[in-house]
Structure P
Amino acid sequence: MTKEEPLGYVAEPQKQVPVAYDVDVAVVGGGLSGMFSAIAAGRLGAKTLLLDRFAALGGNLGPAMIVGGSVAGEAPVTLPGGLAGIPKELNDRMEALQVETGHRYADITNIISHLAAQLALDAGVEILVPVWVGDPIIADNRVAGLFVEGKSGRVAVKSKVVIDASADADVCRRAGVPVITDMAPDPSWPPVIRQEFLRPEFVPWNDTAIYFVMAGVDFPRFEQFLASDVTLTAEDEAWLAEREQFPFARQAFEDPMIPLLRHAWEIGEYYYLKTVEPHVHINTPNLWKGPYENGLVGSRINMGGAIRRDDMKQHARLETAIRMHVFETVQFFRKYVPGFDRAYLLITAPYFGSRGGPHIDGEYTITPEDAFNGAKFDDVLYRNTHAAQPHYGGEASGFDTPYRSLLPKGMDGLLATGRASAYIRRGHDPGATRARPALMQLGEAAGAAAALAVQDGVAPRHLDVKKLQRHLLQQGFFLGEPARLAQLGLTNP
């Protein structure tokens, strides 16, 4: 689908906007990449401001309750050298604080939000939350700050460097730099990009999920139900087969649940798959059974298809639809599934993110072929891979993430990190670049680059990359084997 045309235009009156901050580095977005940008910049002595629309930091690792996977569990197969720098420090401190019982995600995400704030404050970073960032301030083809909306009204933030860690390249799009929002399916891309994501109706293709927690679950009774001997009938199998048009349609359900789902479906009471709007589908819930203490069970609702992260009207429709589906799902479990008769919805994450979405067309944009063929770049920030997932391909030694993928074309004073950075993808492929450990380290690299550029009095695109690389090596980043470092004129610290 395409974005709706405006109903017209209204002139915004010109006015004087008070300057609330004048800083070296302003980081927009305190999520899994931006929080590390801010901490890295602060530790290098840059006067840093971190802005986020939520009161709690951490993004996908914080308020969003992780949704799936772990904070750093993918690191051994994502980063050849393992997690390093500030991300490793945060992860180590998180592991020391978490408990092994109860609800793991609810525990971890609150720890992450606390530690992110603590590390930022310890680094001298000022935190401004919750606020909405508006247009960038542009002077002489350079981003010189931001307009920010908050309880005090509209204020200005002056900054020598702005880091767009908004996930959806919000600042970059508003700055008018080249941004990629659509990527037409290319039949030559499998196995780098999975075949099911190349269906022609999915332009663009994104996928997302929202996490929620149910309380009051009798888990032993539910396990006993799942262990029951159920043989699906031919009618059950045929009913399931009709719904395999949706990616991942059946991955969450075991056989004893299928007749219950079919019954609720056929009487019109609950549809575990829905077409929300043309080419956008709600997929099956994923149930994490635990075991958890205190009757808590976590789950997520998936959504995929032609999701446009830069379309606020569509975003509102999808937020409403997925939250209603969460509630309806809990009602289904309560009515039909043994062990859930006293269950209720305890908490739903305050937002859903997206694995795809708009991103800059950078000075260099990483392609699926780069990931698959083990590309190397002289401005490497770290080596990256995802060898454990064969459909991503790639050399076991990985591929380089270049500094140029942080640089928007044609605009100084601006860096993009996280999902806003320049790497081609459809939905969650290729995962090598979008995996959490990679984007965490990318955030630290962006923050260090911004601070070093301020120290040297240059725009980020004119930064001495060797200086940045040496700093990252000192932080434990893996830029390549010794022979490769020698080629680059680098040595281990």
Structure Q
Amino acid sequence: MRWERHLKKLLPPIFLFSLSFYYFYQYQYAVKNIPGFDGYYHIKMAEVIRDEGIRHNFPWLTAMKWIDHQLLYHILLIPFTYFGLYTGAKVSTIFFFSLFTTSFYLLLRSRQVPFPFIWSSLLFGSSIPFLYRMSTVTTPCVALIFLILALYLIFEERYILLALLSSAFVWLYGGFSVIIILGIAAFLCHLLLSRKFNLKPLLSIIAGVIIGLTTNPFFPDIINLVYIQTTKAGVSRIVVGGGLWRPYSLEVLFKTSILTFIVYFASLFLVVILSYLYPPLQKGGNKWVLGKDTVIIFLMSIVSFIMYLKARRFVEYWVPFSIMSSSFLFRDGIKGLAYSRLFQKRWLKVSLLLLVIASLFILIPYKLKAAKADLKDDPRIFERYKGCAEWLKNNTPGSAVYTTDWDDFPELFFYNSKNRYLVGLDPAFMYLYNKDLYERWRRINEGEIIDNDRLYKWLVYDFKTPYIFTDTGHGNFIRMAENNPHIKLEYSDLSCKIYRVRGKNEP
């Protein structure tokens, strides 16, 4: 019956979504904190948009120019804010990861990849850094869903929808250049396999990106911001920033993603063997031919791996594209092996399938346990800045606050949106905003200013702030501040301190 056929199609993705939700719930709630730093900002920004509408200014940061280049993501987070910001942040990552694994499965199934459920399950235990990135309240997981939809539209040649999706992608994510890379991969694939110029996918994506940029509420400023984020605040950083832009050592890279490497190299080995037995690009007869979809995804796996070697944050692309590439190579490899008498033996097929399933049941729980242990290594105390943030909100509403580190801002903003803060999100933007101010900020934070009057003048006249926030890890700054007669400690707890700059005539 028709309803039975529909039910059979619906049950696997529903089961996978439920399984993903369960697994990622266990992972996300392995710690009390919201993983990462920026998630505190993103969920709070969703609440701001919910209550006040789209903002064109951002008074909470005083030493950088702000543009909401993740506007669509913040809008997508709004429904989760009704659970409360803390719960909403955690539930949003669980939901979007579950949706991502399900869309991954549906793409594989639509392309007749064997065992799509098994391939999708590999995402649970493929890489510890990948799971960590998926656990943060940031755009990559949603961006991956968009890229999977883009792949489907390219394969189905739905170019108008592809352009519309690309427009939305610009509003979602400042790193929208990745969808352009996908279009280039599609172009190169057609050129390699057909010796023809098929520019439709690439031109559709470019047209969509242009529409997305020109209709963006922050146009034309968003173009300059995306350029800066990609270059000076990204791959060619001008100042030291977050660790995500630094690469892993090769040892750590292989150790933390061993399952992904095993699967990837196994599929490549299969291709090498089949390439020797059946020339893959030769058409006609019983010759094995690589699918165009396989080549596109394989090219993306190579590009994303090169990106991953450059910066650890790109694990978010490399892992899914590597697993997807492996699955498509496996699909095409099965077709090639079908011509082999050995593989036609049923006992071999069943043995291989049982071996894969057994490996998954052993490896995935083990990797998930290791990933949870890695997540628990975060030394941050739960709600570490809540006390300081609430003291500032209750005693200094609306006042500017000097912060000694850029990554303190998201948590302060999360708990207290009544004050204004010096810098946040990325110090590169402060450097570009005012290089001299950045250099003075750096020297103060490192406790280098011996002249008490100079420090007083910089704080009052350059930074225009009567209050200073610092975490307890800034020992040199704390020693400098407590030896300066112009600076008075107002609040202190295990995680942070608040100082006030005295008036010149104040006793």
For relative contact order in percent (Cα under 8 Å, 6 or more apart), the calculated result is 17, so let me know which of P, Q that is.
Q
Read-out log10 I(q)/I(0) by the Debye sum over Cα atoms at q = 0.06, 0.10, 0.12 Å⁻¹, computed value -0.33, -0.84, -1.14, structure in P, Q:
Q
For -20500 (helix-only ellipticity at 222 nm (-39500 (n - 2.57) for each DSSP H run of 4 or more, over all residues; to 500), calculated) the corresponding structure among P, Q:
Q
When mean count of other Cβ atoms within 10 Å over residues 77-84 is computed for each of P, Q, the largest belongs to
P
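Just so you know, all these numbers are worked out from the coordinates, no wet-lab data involved. Here the structure is a predicted model, which is why all the values come from computation and not from measurement. Cβ atoms are built from the backbone, for glycine too; each structure is taken alone.
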